[in-house]
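Some structures are shown below for you to check.
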Structure 1
Amino acid sequence: MKRKIESLGRGSGKIIYSTNDCEDILSLSKAETLELFKSSGVVLFRGFGITPTYMESFSEKLNFRCTKNFSKESIDSFDFVNLVEEGMDAIPAHAEHASFSVIRPDVIWFGCKTPVQGGETLFWDGVQIWNEMSKNTKQLFIEKKVKMSIDNVPWNELNEWILGGETLEDCKQSLDNLADNFEGFSYHINEDSTILVQDITSAVVKTKNSNQDAFCNFVWVSHERGNEIFEDGSKLPEEVADELQKLYDKFAEEIPWQAGDLVMIDNSRFMHGRREFKDNRRLIYTLTSNLSLH
């Protein structure tokens, strides 16, 4: 790739710079871009003047299909592009939809329209964190699976989000299929036709592009919220929480946003979060996508 490429932080992440102020990001080589993404896991595109429409089109060019996220406010007519989490608080490390292994997207994208002082998006390499973890803590997460659940999900949103179909019966059939094919996945339809979905899975996953073990999950957000972590209903032991906090502090990398920036993150390897900020003009939008089979 004959253009300026720099390291993004201390790890494997990369920054690709536009060759001029009017270069169209869609002119980038699909093969070379994917090769760089697979090896680095985080790629920041700078100087291309990205908009939500370009973010969606570029994802599709790289052979990814957009997925819907009804938990966030949509800013496009197809409900693919969304505003990031509301508020101005810091957000702990997590992988997108990692609470459910059956719907975890391959890539999460972020675009920046309005940067402010503070509010940097953070990312953590789950491979690095796993490799640095103590033997005892590794053994804990090998032996005990984590339990995540979401209740009161409207069936029609669940249908549009991950399942397809138009009726509650369509939703039930799809959920039955998931329960039959994914060990640890279960659901319950409430009296008001909302749905409780639950997944019991490992906190350690194999990365999609390098088949490495990665501590890439939703554990730290659940811990910060005071929730149960493991399938037996227990929480993180104090010494494990202290160790994880030190690892997250040590290996946090940040994206110092500029207007028009775009970043793509391997959601099987890297977790993300953000720093606290005070200026409500900050506008970051997001998109999730999966590698298309077509």
Structure 2
Amino acid sequence: MASDTAEYYDANTKRFLTFGLGSASGSIHRAVWAPGIASRLEAMNYVDSLILDELGKLAQAHWSPGANDAAAGISGVALPSSESLAIDLGCGVGGTIAYLERHLGANYQGITNSRVQRDIAIEQARRRGSGAVFTVDDHGDADLYHSRLPQNGVDLVYMIESFVHASHPETVIEGVAHVLRPGGRLVIVDDMLATPEAAESPTVAAFARGWHAHNLLTVDRLTAIAGTYGLERLENRDLTPHVELRRPRDRVIRLIAPLIPLLGLKTPFWDNMYGGDALQRGLLGGLLQYRYVVFEA
């Protein structure tokens, strides 16, 4: 992963937490107002709840006979403790891990490219008495998967809005396939191209520039890469219709965004504004989609 991406998150993270819509949940990802969601906190936790469902299914393999009955209603109950190992690639400040811990005792590891995020995640974990491990690393580095992560014993790897930052997506997919146990799963929740032709759009290029999206793939292309490394697609869900668009602040940024490149404004703050506006236009225009995709080893 390029060092400019780490700089982007080092500079923006505290602002995201202070002014972002996910400040209450500690999450730095999007609110998803799926059917049945009644509050902003639920919307911010919606993707986390999907991850919990996946981990709950996988954790059953580690439970003792008779414990499986507690699996009913995974998102609404505290599940038995499990020996499962889940890795959050692009963990931010650990908000998703904190959510998962409230429902399922397991082994959690968070990896971020940002030292600022790592330090916040560690401090918050200490306050809640968590045993989660947080490290700074590059999920685009093949050696991460072959020497610094557990080998062939990981139950779940998930990436929420972090896969696009990988300069070489094949390296990430191959690496994750290497660390997953048979039957383990990879979940990617991220922006993807609606069609191959969308890659040529100036709007998509603006999004890629502003949000440091070093790779943008269609779901079909992602699936083909995953298949090369023995990962079978289990689910492909389009969350785009449930993402918040056209908020008042988005309308204000829409007026400012065209001026950003003209004025030569190239800092992490302005990158976020410029890329965020392009993302909104890409989602509204059908060029980009916010997807939840699950693969199994």
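Every number in this text was worked out from the coordinates using simple rules, so none of it is lab data. These numbers come from a predicted model, not from an experiment. Cβ atoms are built from the backbone, for glycine too; each structure is taken alone.
A compact table of results
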{"read-out": "Test item: helix-only ellipticity at 222 nm (-39500 (n - 2.57) for each DSSP H run of 4 or more, over all residues; to 500) calculated as -7500, pick one of 1, 2", "value": "1"}
{"read-out": "Among 1, 2, which structure scores highest (criterion: distance in nm of label points 7 Å out along Cα→Cβ at positions 59 and 275)", "value": "2"}
{"read-out": "Which entry (1, 2) yields the derived value 30, 24, 18 for semi-axes √(5λ) of the Cα gyration tensor in Å", "value": "1"}
{"read-out": "Which of 1, 2 leads on relative contact order in percent (Cα under 8 Å, 6 or more apart), largest value", "value": "1"}
{"read-out": "Origin of the derived value 3.1 (distance in nm of label points 7 Å out along Cα→Cβ at positions 3 and 211; candidates 1, 2)", "value": "1"}
